[in-house]
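Each structure below is given as structure tokens.
Values in this text are rule-based calculations from the coordinates and carry no lab data. None of these values were measured; they are calculated from a predicted model. Cβ atoms are built from the backbone, for glycine too; each structure is taken alone.
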Structure I
Amino acid sequence: MVADDLSYKEAAGIRLQLKMIGIVFCLAAYCVGAIPFGLLLGRLVGIDVRSSGSGNIGATNVSRLLGRRLGLLTLACDVLKGYLPVLAAVLWLPEDAGRELLVALCGLAAVVGHMFSLYLRFQGGKGVATALGIFLFFAPQAVLISLVIFAAAVGLSGFVSVGSLLAAGLMPLWIWLLGGSPTILAMALVVVALIWFQHRANILRLLRGEEKSWRKKEGCA
């Protein structure tokens, strides 16, 4: 009986340790996701990307203001800050029944960090590139499908926002059709809801016919 009590206490202690480790990983993922690479790259050349163009810190606005090279670098950094925290969680979190949830929460935390950055007084970007990073890890096949949707939508409509909204909005469907787990599907639904929320100004401009087309070199970020 005493041995059973000790085993129960040991198991409870291990579960508590795992939860604490998971919290630390989620906080670290948020801090990494919150790094405003677009803003930092702009400052290197003396431009505050928040004060020009669309005012967004994402790759589209950086590319418009600073050139394609820095825009692509911003895109790569924003994608990696979604991908790497999830990869680190998978590599370092111990095997446990709740590990998948913790890993998914790390991905969500990275996206939230980009959107509501601690370093920018909880302002930030729209999360598309960082979400791309976490989806590349969890569902690369779904990403390929959504990238085709994105390219087609932008090409036909002329609006980056339309491509972003469609590609993100359909991601949970592809994950479900490809047999993704309920945990990853739930995480994807939350991420998509946040992306659409961050695009609310773009949605209003689209409805009013006021959204600027990238064909005029003033597309939305």
Structure II
Amino acid sequence: MKKLSILPAILILSSCVVTHTGNISSSSIGKNVVYEDIALGVSQSNKLLGLGGASQDAMVLEAKRELIKNRSLKSNEEYVNFTVDFKKTVWPLFVQDKVTVTADVIRFTIDTTKIYSDTYMNKVVGKPIGVTFFNIGDSVYDNHYSLGIITNILNPHKVRMFYKTKNDKLRSKTISIYDIYAINKANGDKKSGEFYGYTDNKGRSEAMKIVAVGLKSVILRDRTNNMRIVKY
């Protein structure tokens, strides 16, 4: 039977520092509008030993392109109230930058009885009942080890995520919350970055690092850099 047991040692290389900065650009409308939706776009860049990555301006532009693809405007709609959030996660040898751009989607109307649509209020007030572990903008792996970002929480069982294929092409898909694994999160005593002892069916044991945490299982990385999903 497969099992996990926590090891007491925590390596210093597994620690990281996370910083956030951002800005808001509000808009003066001056007409009757309905707030229809919230559009979101995310871009991500990685640096290893100071090499690679993209400029901040390029990342903002890519995030804005993703916002437009994720929620294109319909007739009589407009983007307003842009926000840009910069997140930097620093490990001893690795730096990850993430830019998230959001905007309100408004629709011009002559009706003054309703200001906010149900879609808009659901996104502002919170997530569907039952979804507490995952958030929009989380970096996640899917069950095929593709790295992506949650762009929308559809219902208590499904989310939409953007991910990169092996050919470095951006794709989106709807996926079960039980088939995604969050980076830099903890579920009980299962925490990304910590080391656990893994014992397979043949009794062989190995200390493996938790790469990402899911609701019922985790992704582990072994000493040869291979990843595997293990239920807990």
Structure III
Amino acid sequence: MPRLWRLAAIYILGLAAFVPLAWLASFSDYFSWDLHTARLIQSVHMPGLFEFMAAISFLGDEWTPHALTVSTAIVFLAFRRRRAGVGLFLTVVSGELINRTLKYLIGRPRPAPDVVHVFRYYWSKSFPSGHVTFYVCYFGFLFFLAYSLMPRGSLRRRWVLTLTCLPILLIGFSRVYLGEHWPSDTIGSYLLGGMWVSLCVQGYRRWTQRALAA
């Protein structure tokens, strides 16, 4: 029971942060701190940094997320991890549907090229970021699976946890650096994706417990 109360408190805090941010974003193309932060991030110039940031975002471009999700789910099915594959697929697909619905309802435009440097302009709306939501749902669920299924203390487990965590941490900076989202877009996506993948993980755990008890 204490654990349920902690989870409920996390969800309430997440909603308390996300809802006002989304509401304000629906009335503003960007916040003043968005502009200052985006320009600060884009002012960093290092050899290979642009290519690195573009590579970080690659897995969220166009149809790549769909192909990656389906292929990963198939791999889990091939190794007789049916619940893991189905759980990952449902988490990512439902997260994308929620993201697209919110984009339509909020209707915030993308950063304009005359305000910040824009690598590639998208006609879709800006808040919340689809790339960030996908990375949090996809890599976040994989992080949970590695944490719960792989042997504790093993070097392989540590590597997998690190490799699934890094893309989540870097994708927000990548989207702002490339000028395809405002910082507030990515923050909203981290909140949204974090809450959603947590709910999906809880559903997966209950499904697994019921299957083992049957």
Worksheet item: So mean count of other Cβ atoms within 10 Å over residues 42-49, computed for just one structure, reads 9.4; which one of I, II, III is that?
Response: III
Worksheet item: A value of 70, 39, 32 was computed for Cα extents along the principal axes in Å; which of I, II, III is the source structure?
Response: II
